[in-house]
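We did not get these values from a lab; they are worked out from the coordinates using the rules stated. Keep in mind it's a predicted model, so treat the numbers as computed, not measured. Cβ atoms are built from the backbone, for glycine too; each structure is taken alone.
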Structure I
Amino acid sequence: MRIERDSMGEVAVPDDAYYGASTQRAVENFPISDLRFGRRFVWALGLIKASAAEMNASLGVVDAEVAEAIVTAGEEMMAGKFDDQFVVDVFQTGSGTSTNMNANEVLANRAAEILGDDLGSELVHPNDQVNASQSSNDVIPTAMHVAAVASIEEDLLPALRDLQEGLAAKAEEFDDVLKSGRTHLQDATPIRLGQEFSGYAAQIAKGIGRIAAAEAELLELALGGTAVGTGINAPEGFAAGTIEIMTRRSGYEFREAGNHFEAQAAKDAYVNASGVLKTVATSLFKIANDLRWLSSGPRNAIGEITLPSLQPGSSIMPGKVNPVIPEAVMMIAARVFGNDATITWGAANGNFELNVMMPVMAHAMLESIQILANGSRVLQEKTVDGIVANEERAAFLLDQNAIIATALVPHIGYDKAAEITKRAFQEGRGVREIALEMEVLPPDELDAALDVRPMTEGGI
């Protein structure tokens with residue numbers, strides 16, 4: 001162990017740790033869960049701190065040599081070198097001060113090491129130099145937005161685009177497969193399997209558009225507001241300059257908040273983005289659940305499609321195979337719904353000039369983005385790509401569907417068509433057979449009216 005110091009005094013810290021006294025206090029104060037901030041959030045902190053150090057040097061706030069060492073350490077943090085040094089529980093002080101100080105101390109000690117001194121030497125100060133011109137109260141909300149943008153752009157959107165393309169390809173492949181439509185889980189008028197899949201593809205496409213719209217708000221950053229939004233202790237031009245550097249380093253078009261009081265006290269942009277993620281999760285749940293139903297059976301239920309067989313489905317029933325990927329996706333959706341509730345309630349707790357539930361909101365957001373991305377990827381690669389249409393089964397079920405009598409309504413009226421439908425159900429016979437028997441239309445007109453393909457294309 002070595003002794004490190006903060007404003008409250010001395011603390012014993014593991015000798016090989018890059019973090020210091022404030023972090024160690026937080027570790028001891030919050031032994032609550034095994035949840036820690038992950039790669040995206042640590043990357044975001046590294047980006048912020050490296051960019052701030054570069055700007056502070058240009059403004060004369062931090063010595064150029066020290067700032068250069070902090071920049072190098074920040075770049076190493078961005079690359080993942082210090083992920084194991086972020087040891088503070090997600091459930092901590094609501095401002096995320098402990099995690100901000102975790103970053104400050106790691107960078108201070110690493111910068112000192114780069115400059116030729118030992119860990120714990122205090123050659124570089126975590127508050128006065130690494131955290132110069134900043135506050136936890138603007139750094140943490142900035143990191144929340146930065147990490148979310150990066151995860152959306154690099155993980156979620158690519159996965160959703162691939163899924164959308166896969167579903168669209170299946171829509172085209174299955175365009176000639178005629179089958180029964182279903183409403184209320186009951187037989188309905190005919191549809192093409194490709195039309196069903198086109199609806200799934202459209203859901204994902206619309207979700208991508210919604211995410212892009214919500215992401216625009218996340219590009220606005222709180223950095224520069226410092227403690228309460230006034231910008232105390234941050235020199236003029238610091239925020240704009242730092243954010244410009246962050247944009248250059250990351251490739252994302254970040255911009256300074258138009259109102260720093262809103263940016264720090266409220267988390268409405270986070271709630272909005274989470275709501276969009278919930279909508280995407282809802283779409284994925286619907287699609288995954290439909291795939292389960294359509295593949296159900298395979299002999300004693302719908303069975304209109306076959307999903308890839310991935311693993312044994314039962315420890316007792318030999319040969320049983322289950323729709324495991326759709327079920328996993330449905331559980332992902334449930335988790336995202338819960339995370340959205342956490343984010344919503346967390347954002348409601350913006351008291352006066354600061355929200356005090358930011359760490360758990362950030363964790364919930366980043367988890368939602370990541371599991372949606374991974375779930376979409378797995379659904380595409382392990383399920384959608386391998387779906388096979390069971391055309392004979394679909395045709396058989398369609399042949400039993402008495403609701404095709406709907407096509408007769410323009411010719412014979414609703415009541416007469418309903419009578420045919422009821423008799424078909426009751427007698428276990430086909431609609432055409434009963435309609436011929438009742439002589440509702442000449443045979444050639446009846447055949448034309450009951451031609452299934454036109455029923456899937458609208459019109460009379």
Structure II
Amino acid sequence: MKTQWIDELGQRVPLSRQPQDLQTYGRDWTRVYVPRPSAVVFPRHAEEVCEILQFCSQHGIAVVPSGGRTGLSAGAVAAEGELVLSLERLRDLGEVDPFGLTLTTGAGVTNHEVHVHCEHLGLTWPVDLASKGSCQVGGNLATNAGGIRVLRYGHARHWVTGLQVALMDGTLLNLGNAVQKDNVGPDLRQLMIGSEGILGIITRATLRLALLPTDRQVLFLAVDGMEAGLELLRHARIQGRFQLQAFEYMGRNCLEAVIKAQGVPSPFGGSGELPPAAVLIEVEGRLDGELDRWLEQVMAQKLVQDGLVAKSSADINRLWAYRDNITESLGRLGLMHKNDISVEVGRLAEFVHTLEKEVAPTFPGELYLFGHLGDGNLHINVMKPSATDPEEFWDGCHVADMQLYELLHKLGGSVSAEHGIGLLKKSALGFSRGPAEVATMRAVKKALDPEGLLNPGKVFDL
């Protein structure tokens with residue numbers, strides 16, 4: 001590829017061709033594709049983003065937007081000589097509006113920084129992710145991030161009032177602001193949220209804030225597998241007189257992985273065998289003994305084998321660490337194949353039963369199940385056996401994936417609950433979206449990016 005355009009662009013905006021930068025910014029947390037970007041640019045404000053996109057549009061240069069790169073679908077991978085456009089320098093962080101409870105922030109501000117910025121006012125942006133220290137606001141919105149509190153608050157799209165978006169031709173759109181009521185035509189903000197950077201690049205966002213939960217209480221409970229966990233969830237929603245913030249599930253081998261990789265003791269103490277599974281429940285508010293009464297009920301009904309209740313903020317952080325560190329811990333233990341799926345909560349038991357009986361034996365490795373039980377989202381991880389060749393492993397996983405997606409299609413589930421389609425799930429798109437829907441997506445893409453230069457090849461091919 002001719003590189004004259006790189007030199008010309010480098011005279012206008014900060015640009016790097018350092019091999020380490022190309023490797024770092026050319027990939028996300030997936031390790032399936034080898035990053036091969038031509039260069040990385042680091043615009044300092046939205047106008048420079050537009051200048052870069054206009055230049056690339058005129059010269060036919062493909063662009064891959066890059067945020068915190070914590071995605072797991074290869075949605076931020078540049079493997080075909082594209083230009084990577086990093087948003088990490090768009091870091092303007094405004095003051096909290098105490099009347100409308102909103103905050104305007106640049107796309108490059110991390111999720112954690114937003115939380116810290118609001119915390120002293122007793123407020124939060126209720127999009128809370130295990131990767132919050134690295135993931136950025138722009139990426140959270142481009143993928144319509146979910147996270148651990150969707151059960152309570154819903155996805156990221158519910159917590160945005162305004163967006164600033166750069167289109168491939170260099171146009172800068174200002175879509176809404178901090179106004180609470182704005183009912184003027186189709187809502188283009190929602191079109192951009194969850195579009196995975198194939199329609200436009202989010203450069204700034206005005207976020208809705210919520211009251212920071214007070215008197216958080218966390219329970220870590222041993223259960224006898226998925227069906228017991230679901231029965232516990234049903235009991236909590238119907239019999240529990242409290243507001244659920246999170247309801248997380250993890251299988252025994254996931255707990256074992258965290259204990260081994262992090263060098264921590266069993267959450268249940270002692271050196272005995274871990275339970276088949278565990279759930280972490282977080283509730284909000286002063287409960288005046290209600291939580292203790294509920295816990296006594298479920299223990300009496302033998303829905304719970306063992307359990308503990310956090311007594312301090314340190315206890316809360318310690319218990320949450322078992323859940324938050326699963327992905328990192330599995331990554332330390334070996335090469336993992338990941339699926340991020342969802343079904344109706346009421347059909348999870350049926351799904352898992354069929355998964356374990358019919359689909360799991362076809363995967364070329366051990367399954368590790370964990371996820372957000374309260375909203376029907378499970379992370380299905382497969383560990384590559386040490387003796388298996390990586391290419392053979394990926395091929396085997398792909399074959400098994402087709403059976404998994406057929407099961408999801410049958411149950412009306414989604415092949416991607418949180419991480420999007422990217423490159424990894426393109427072959428699975430048709431299991432969750434019909435032909436007419438995909439055709440409409442292509443038409444919208446064609447209208448906004450007729451040459452297909454923005455994050456090309458992601459989600460679908462033009």
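Taking -18500 as the value of helix-only ellipticity at 222 nm (-39500 (n - 2.57) for each DSSP H run of 4 or more, over all residues; to 500) derived from one of the structures shown (I, II), identify that structure. Value -18500 for helix-only ellipticity at 222 nm (-39500 (n - 2.57) for each DSSP H run of 4 or more, over all residues; to 500) corresponds to I out of I, II. Out of I, II, which has the highest value for distance in nm of label points 7 Å out along Cα→Cβ at positions 64 and 208? Greatest value across I, II: structure I. When percent of Cα pairs over 28 Å apart is calculated for each of I, II, the greatest value falls to I.
Computed over structures I, II, mean count of other Cβ atoms within 10 Å over residues 48-55 reaches its largest value in I.
When FRET efficiency 1/(1 + (r/R0)^6) of positions 152 and 232 (r between Cβ atoms, R0 = 25 Å, to 0.05) is calculated for each of the structures I, II, the largest result comes from II.
Hey, semi-axes √(5λ) of the Cα gyration tensor in Å, for residues 40-303 alone derived from one of I, II reads 49, 18, 15; which structure? The correct label is I. Here Cα Rg over 2.2 N^0.38 Å, for residues 120-223 alone was derived from just one of the structures I, II, and that gives 1.21; the source is II.
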